[in-house]
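In what follows, structures are represented as structure tokens.
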Structure P
Amino acid sequence: MIKAFNTLFLLRAHSLRYLGALGIAFLAACGPTQPESTSTSISSESQRLTAWLDAEYAQELDFSPLAKSRRGDKSAHGELDDVSEESLQARLEWRRDSVSRLRSEFDYAALDAESQRSFDLWLFELNQAEESARFRRHGFIFGRNGPQSSLPNSLINYQVVETERDAQDYISRLTQSGRYLLQYLERTKLAAADGIRAPFFDYRQALSEIERITRGLPFDAMGESALWQDVNSKFFALVDSGAIDAARAQALVDEARDAMVLNMLPAYREISAWLSDDLSNVSEAAQGAWSLPDGEAYYQQRLARMTTLPLSAEEIFDTGVAEVARIQAEMVAIKEQVGFEGSLQDFFTFIRSDDRFYHPNTDAGRAAYLADADALLAATYEKLPDYFGILPKAGLEVRRVEPFREQDGGAAHYARGTADGARPGTFYAHLSDMRAASRHRLENLAYHEGVPGHHMQISIQQELQGLPAFRANKGYTAFSEGWGLYAEGLGKEMGGYQDPYSDFGRLSGEIWRAVRLVVDTGIHAKRWTQDEAVQYALENSPRPEPSVRSEIRRYFNNPGQATAYKIGMLRIQAIRAKAEAALGADFDIRAFHDQVLGSGQLPMSMLEAKIDAWLAATL
């Protein structure tokens with residue numbers, strides 16, 4: 001029999017023992033009292049640490065030219081990452097050396113609280129890298145969000161072309177694409193030799209995406225590929241801007257075509273050939289992390305990395321079951337409010353099937369969906385000053401996912417903009433199957449992906465002043481996705497979900513995150529089959545079946561990641577409840593939110609330590 005328990009109490013207890021469990025010297029919250037020091041000396045040491053960390057982070061970014069481009073930095077705009085195992089090990093060795101120098105060169109007690117937090121985070125990054133290194137081959141490479149689609153996605157969305165040099169850099173990356181993609185193939189082969197293979201549907205997805213990416217010019221005559229359209233659009237835009245003439249633009253396009261045909265296409269063909277041949281070694285029955293070498297330890301490491309808490313799979317499973325039951329009770333109340341006669345399961349079927357909850361599966365229906373999202377976000381922006389002191393400066397746009405990586409029922413997601421505002425943040429929606437993009441859930445998604453969710457949190461993080469640069473970009477899934485889910489509920493406090501069906505959509509989003517706790521641990525620790533996970537999800541949520549099946553495949557692909565949302569939200573809610581209880585009538589929601597977002601993303605225990613210190617100072 002599954003036990004019930006107080007979820008918030010459990011997470012509170014785990015948070016308190018987190019530091020010792022991971023063996024990290026997070027001294028800011030529980031270390032010895034600082035010796036007396038002048039504010040001048042503390043400020044000086046803190047400034048020195050910030051400058052030092054900025055220099056170290058610049059070296060870290062040198063390992064990933066693509067990450068630089070995503071941040072709007074063109075200093076390595078013509079290079080692609082070295083993604084070989086040797087490079088991964090070199091990066092780990094660099095981090096070990098960096099932490100060793102950090103410990104030897106700085107006096108922790110002479111740092112202010114925010115700088116101590118930076119110190120602790122730099123150590124935390126090493127700890128996560130060390131824990132992950134032993135399972136370096138366990139992550140599935142080709143499949144959902146694999147390099148076969150993420151590379152063209154990066155080129156299309158982040159390869160800015162404003163000058164002739166930028167165009168040459170684009171060509172350089174296309175020329176290196178073969179090396180880059182085949183390094184990933186080599187790592188996939190090494191993993192396969194260790195008995196580690198992605199599920200069969202990952203193979204099929206990768207093969208499908210490669211076929212779509214290489215369909216059309218310059219790869220074949222079946223229309224124009226998305227990459228080819230991007231190259232032509234960007235290069236000939238230089239003619240319009242007066243940077244080059246038409247003849248030079250055509251010459252650059254010809255060079256790009258050669259790079260794509262001679263370097264990128266052979267790599268894609270080699271990857272496709274290997275995946276097709278190796279597919280015979282993969283069972284049609286997908287299995288969880290337990291089936292991999294040292295699989296139980298790998299899954300526990302993934303849970304710790306994703307939640308930043310030392311929770312066991314059993315505890316997370318039980319939390320999910322308890323939360324599903326709680327949320328279903330609220331769903332029943334809405335079912336009765338709208339006068340629906342029948343069981344909750346009948347109501348789920350009604351929500352999944354009734355046309356009123358879906359835009360038409362046409363281009364007009366897709367345009368209407370995007371327009372509705374824009375209108376919701378515009379209205380929410382107006383309410384932000386009542387709930388936040390710190391507001392985002394970056395713009396936000398809503399877009400349909402590019403055809404070559406779009407999936408029926410794929411999860412909406414957010415892509416960050418640049419800190420200077422040159423590129424806005426983007427809320428992406430999969431709209432190939434409008435029956436998987438329900439209208440009653442759109443408000444909930446807009447709050448999660450846009451404001452006050454990911455766009456707000458990540459934009460504020462990038463725009464913070466006075467912190468080391470790495471803290472503007474580093475992320476922890478429990479914090480970011482926990483905040484996104486917290487933001488869905490905050491939308492109700494802000495006056496949203498006036499339509500009861502939209503409020504049901506909010507509960508649908510929340511219960512899905514609770515379902516994730518059950519199915520993720522069910523798959524990877526309790527050895528559930530794909531069909532068992534799908535059946536549990538369909539029985540306990542109103543999510544459309546195409547979306548359910550897509551999501552369940554995602555959990556096989558990325559063990560533990562799906563648990564971070566609900567665990568992170570519960571932790572943020574518990575921290576807020578503690579602050580409200582401590583401050584009573586003096587609790588200011590804007591001040592609380594500014595404290596949560598004002599230091600960038602933090603592991604859950606470090607966030608709680610920060611709020612505890614704020615409460616002590618406020619009281």
Structure Q
Amino acid sequence: MSQNRKPSFLRSPMGLASATVVGLLVVLAIIAPPLWGAQASTPNPANLLRGPSSEHPLGTDGLGRDLLLRTLVATRTTVGMALIATACGAAAGLLLGALPSVLGARAQRWFSAVINTWLAFPVLLLAMLMVILMGTGTVTAVVALALTMTPSFARLAQTLSSKVGGSEYLAAARLLGVPKGRQFTHYVLPNIAEPIIVNVTMSIGGGLLALSSLSFLGVGVQPPSYDWGRMLSEGFEQVYTTPTAVVGPAVMVILAGVSFGMLGESLASFLRERTRGRALSPAKLGPAPVTDPLELDPLQEDVLLDVKGLSVSFPGADGWVRPVQDVSFTLHRGEIVGVVGESGSGKSVTMMSVAQLAPAGAAVTAQRLNFDGTELAGMREQVAAKAIGTDIGIVFQDSLTALNPALRVGTQLAEVPRVHQGATKQEAHERAVEALDSVRIPNAAHRATLFPHEYSGGMRQRALIAMSQIGKPKLIIADEPTTALDVTVQQRVLALLRRECEDSGAAALVVSHDIAVLAELCQRILVMYAGRIVEDVDVRMLAHPEQLAHPYTRALAASLPDLDTDRTKPLATIPGEPPDLSKPVTGCGFADRCALASDRCRTEVPVLVQHRHGGQVACFHPQDGSSPEDSGAAGSETTLHEAHEEGAVA
């Protein structure tokens with residue numbers, strides 16, 4: 001996004017139009033009564049029930065008062081009542097719905113019961129009750145509307161604050177002795193403010209319509225005061241003789257109600273856009289980048305997945321952003337391959353694109369994307385997903401969000417055989433129980449009836465592995481399957497994944513930022529950096545870091561401590577930061593952090609070529625003294641150790 005251009009909801013036509021109309025209404029509410037209030041309220045017997053004229057564009061009423069001026073002056077009363085009622089309802093709703101989050105479980109139960117009872121009370125009966133207790137009038141209408149708005153605001157605040165109430169930062173505030181009032185104002189309210197503000201804006205329009213309806217029915221504003229609803233009621237008596245008597249207030253009611261609603265929608269859209277970032281419009285963005293076609297080698301028979309030139313682009317504020325560029329690799333049947341790299345290197349995006357699960361808005365291109373003999377490159381997403389069917393299973397990173405919290409685990413596993421294999425409900429349930437049992441979940445029949453939150457983290461991860469296997473896939477993609485698990489559970493999950501692949505003959509792509517995890521599970525490692533694969537190496541090479549070719553791979557291996565590591569020395573790290581992939585990267589992405597980088601590294605992109613360790617490397621300065629084909633780089637014989645000895649900056 002351009003640094004001098006900030007997103008604004010006024011850039012959208014709907015936002016600009018609604019904000020303009022609302023602004024004009026506010027201006028009218030301020031200036032109309034002092035300018036035309038006396039003239040609009042003074043009877044003129046000489047102009048009784050006159051039709052439209054140049055002097056009175058909308059005519060006059062039964063007392064000779066100008067209807068246009070009365071409509072303009074009534075803006076203050078109508079809009080002011082709606083603002084006051086909505087503000088009171090929102091304030092009461094916030095206290096009723098959000099305050100219990102800092103008062104404890106008992107208060108939450110009591111307040112929840114009050115909200116539920118209040119919501120069940122009919123709105124019309126509540127309005128009638130207020131009229132009986134307080135009599136007709138402006139105050140009655142405002143109070144009645146505020147009381148009808150309060151429970152809806154309370155339910156929204158209750159839903160939003162429930163997540164904040166269970167947060168760790170609020171628990172820390174309680175532990176530190178922060179007063180409950182400050183917890184409410186500084187911890188709860190700021191975290192639920194945005195949706196509340198949007199809802200308030202939209203509710204003003206609805207409140208305005210409701211108040212006008214009450215005045216029209218005679219239980220709202222009473223003479224000599226008037227609002228748009230009261231003017232509609234008075235003008236309705238002469239609508240057949242002077243139709244323009246209702247035009248002014250009717251148009252204003254509709255215009256104001258729609259404008260406040262549109263303003264709320266525009267504000268909501270702006271907040272969503274600000275959260276996910278702003279992108280150029282499709283017209284300015286232009287077509288997505290394409291991958292240049294090249295002459296490719298024929299497919300090998302034992303290759304399950306062949307990827308050539310895979311790139312993934314996203315729309316951005318300054319054009320297309322390509323965080324994954326020219327990724328190429330192969331996966332053989334039954335092979336387990338790891339994908340390692342720092343956060344933001346493009347690992348997960350690459351693997352999800354292979355599975356036809358690229359994020360919304362992404363443009364995926366490839367010279368070849370062949371899975372089990374089916375060419376997916378250039379195929380529409382829906383057609384490609386249907387062609388894959390259940391042949392690819394996914395183990396997602398966050399097991400708690402990957403499982404539907406509203407469905408029992410067994411029900412979710414049973415969906416695969418029911419939807420894709422035509423199994424009956426009973427057969428699908430039995431398959432689900434068998435799948436849970438196969439991943440060593442104890443008492444699988446009972447566990448299948450539980451919800452995801454009733455599982456431990458390791459058990460949820462095993463359930464995801466069972467879900468990925470229930471369709472008998474040929475490929476399993478595991479996206480950081482051991483994240484947030486302790487070492488013991490990690491070992492069990494990895495062993496389970498390996499056993500499932502061995503039993504079913506499925507291949508696997510395992511994504512992780514921890515090279516030690518992949519070293520225990522995989523046969524081959526794909527090392528990614530800055531959206532590209534920089535090395536494809538046999539996992540056994542990790543035991544001999546001196547045989548690794550790419551400086552980044554060596555640095556990752558060197559950062560792993562073992563029992564022989566000298567504890568008196570600091571752990572090896574990789575200084576610097578990965579490049580910002582939202583901007584074009586020139587040359588090798590690792591050049592700024594590499595001790596061996598030359599001018600060529602900063603201007604040319606190295607490509608994957610065969611290397612003497614049996615794999616592939618994309619580097620102009622391989623670390624074992626050899627040089628990739630066509631590198632021609634001077635000084636390629638320099639080793640990483642020698643570079644550091646010479647004082648180079650890593």
Structure R
Amino acid sequence: MGIFDKILGKKGEAKQDISSILPKEIFEAGALELKDIIAPSALKITPKEINLGEKILRTFFVISYPRFLTEGWFAPIINMDKVFDVSIFVHPIETARVLRQFQRKVAEVQSQIHSREEKGLVRDPMLDIAYQDLENLRDQLQQAQEKLFDVGLYMTIYGESEAELDKVESEIKSILEAKLIYVKPALFQQEQGYKSTLPLGNDLLGVHSKLNSSPLSSLFPFTSFDLTSDKGILYGINRHNSSLVLFDRFSLENYNSVMFAKAGAGKSYATKLEILRTLMFDTEVIVIDPEKEYEYMADATGGRYFNISLNSEHHINPFDLAPPGPDESAANILRSNIINLVGLFRLMMGGLTAEEDAIIDRAITETYALKDITADSDFTNVEAPLMSDFELVLSGMSGGESLAQRLSKYTKGTWAGFINRPSNVDINKKFVVFSLRDMEDELKPIAMYIVTHFIWNAIRKDLKKRLLVIDEAWWMMKSEDTASFLMGLVKRGRKYFLGVATITQDVGDFLKSPYGVPIITNSSIQMLLKQSPTTIDELQKVFNLTDEEKYLLLESDVGEGIFFAGLKHVAIKNIASYTEDQIITSDPGQILAIKQAKREAIAEKEAVELARYKEMQEAKAKNVGQ
């Protein structure tokens with residue numbers, strides 16, 4: 001009788017009491033085990049592969065090894081960007097039994113050698129080598145220096161189609177056969193092969209090769225790419241094997257880097273950590289900070305902090321010229337600055353026609369000439385013209401009246417204080433920060449252009465190891481002129497020992513610019529932290545990420561991601577000491593707690609000093625009374 005018959009009862013019979021059936025039989029009828037939950041929707045086993053749900057898999061085994069196995073020969077397989085399982089079965093063999101077999105084998109080889117000698121045949125090198133290897137291994141086994149093992153090495157690869165499996169199979173075979181290691185698919189044994197690579201410890205294939213301890217140790221599977229070098233700074237921990245990611249950006253073909261992350265993913269924290277550690281290696285660091293995040297750090301490290309705004313006391317004159325270097329001419333310096341100024345005015349005026357562009361170019365040249373600054377003159381100690389001088393020249397030129405009118409808000413209007421003053425900024429410090437937070441959004445791209453141009457002129461004056469950090473670089477990517485200037489910095493920085501670190505959270509705007517991808521390709525270091533699902537597909541194409549790396553970036557915690565350096569990349573996690581954390585934190589709650597602790601410490605110090613002063617006054621009054 002079925003369970004439903006028991007519950008409902010047959011026609012003409014009384015129904016059974018449900019309470020006696022439900023606890024046991026209903027549970028047994030509908031119980032789910034773990035294997036029911038994790039089992040695929042379908043399974044099809046063929047002689048060559050297995051269809052497992054939506055995936056196809058194929059299992060291989062190693063059948064032959066060369067005479068010598070080098071250390072790390074298995075690392076290229078372990079580090080492949082493919083989905084696969086590896087099982088290594090190691091079965092010890094009793095040494096006494098092996099020695100008896102060796103004794104017979106040595107006798108056979110000796111017999112073959114003597115037989116050839118008696119027949120007058122030429123010596124067979126293969127037999128001589130086999131005899132020497134057997135004798136050496138027998139000695140080591142007898143002295144307990146080596147042991148012998150039956151070793152089975154099996155691999156199961158996964159794919160979406162047979163073509164993908166064939167491609168991965170070909171890649172694995174080419175890597176291993178180059179090392180004289182040969183593999184074969186487990187034909188008609190795919191089920192046993194798959195079960196052998198499951199984490200169950202069942203060696204159902206039983207395809208073994210005999211290896212002694214030394215070559216077996218070369219099969220150590222826990223190897224991965226690392227970025228540990230003899231010099232450099234600590235970027236974080238390798239999440240794959242917990243090794244340290246130590247790297248020196250100035251050891252690569254260029255010194256530039258890019259960092260992409262969504263808001264709150266820890267990009268500013270990671271950047272500050274790199275800056276703090278870079279400063280310890282005699283490197284000057286300059287930061288363009290749109291959000292006033294580096295003020296406390298600049299104060300803590302003895303750096304300089306400049307607040308660039310309409311009401312700021314700090315001013316930068318865009319007409320300033322860098323003195324010619326040892327391998328540069330005055331004409332080149334002046335020409336380069338004129339080109340950059342044309343780009344600045346194009347940005348300030350919201351675009352220029354071809355005629356207006358030519359007028360602006362001629363007006364800049366004449367403005368410099370008014371101050372005796374020409375291609376043939378020595379302008380090292382000459383005072384640079386101001387924006388108002390340029391406006392005056394422009395208004396007197398044919399076709400320049402309307403341009404001068406558009407420029408008047410920068411010379412006479414509310415924006416005059418920012419741009420129409422002589423420069424009074426000195427960046428002669430190891431750590432310098434330019435903050436643009438208080439600058440109006442409309443002016444931020446212009447301000448970033450002027451500041452980066454000023455920094456570029458200062459860098460060309462003196463050859464030093466420097467790092468320029470441009471935070472929220474998407475502001476510069478909004479305009480073609482600012483993006484082009486940033487691209488020029490990235491390309492030419494190496495000549496002046498400059499590394500440019502470009503950081504942004506708005507990946508879409510950055511990659512939409514025609515200069516976005518070239519900036520990435522001209523950066524030897526790239527760091528991707530936690531990403532938004534809306535931008536991850538675009539990043540996957542640009543950085544050629546695997547699906548596993550894509551999901552890793554989507555699921556990473558704060559401060560976790562992928563670190564690319566040259567041809568290598570690793571999954572990384574940023575770590576900081578307690579002292580570093582106190583200096584670089586961007587968490588508002590933590591910053592308030594630090595400030596509160598400082599105020600309490602100051603108040604406590606003042607209370608102690610006041611109590612000491614009162615004691616001194618009381619002692620003085622007592623002495624006077626006596």
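Coordinate-derived values only; no laboratory data. Because the structure is predicted, anything quoted here is derived from the model rather than measured. Cβ atoms are built from the backbone, for glycine too; each structure is taken alone.
Things worth noting here:
- Origin of the derived value 1.17 (Rg/Rh (Cα atoms, Kirkwood Rh); candidates P, Q, R): R
- At a computed 3, 16, 30, 27, 15, 7, 2, 0 (P(r) over Cα pairs in 5 Å bins from 0, in percent, for residues 468-539 alone), which of P, Q, R: R
- Set P, Q, R, criterion mean count of other Cβ atoms within 10 Å over residues 76-83: the highest-scoring structure is Q.
- Read-out distance in nm of label points 7 Å out along Cα→Cβ at positions 148 and 444, computed value 5.6, structure in P, Q, R: Q
- Rg/Rh (Cα atoms, Kirkwood Rh), for residues 140-299 alone - highest-scoring structure of P, Q, R: Q
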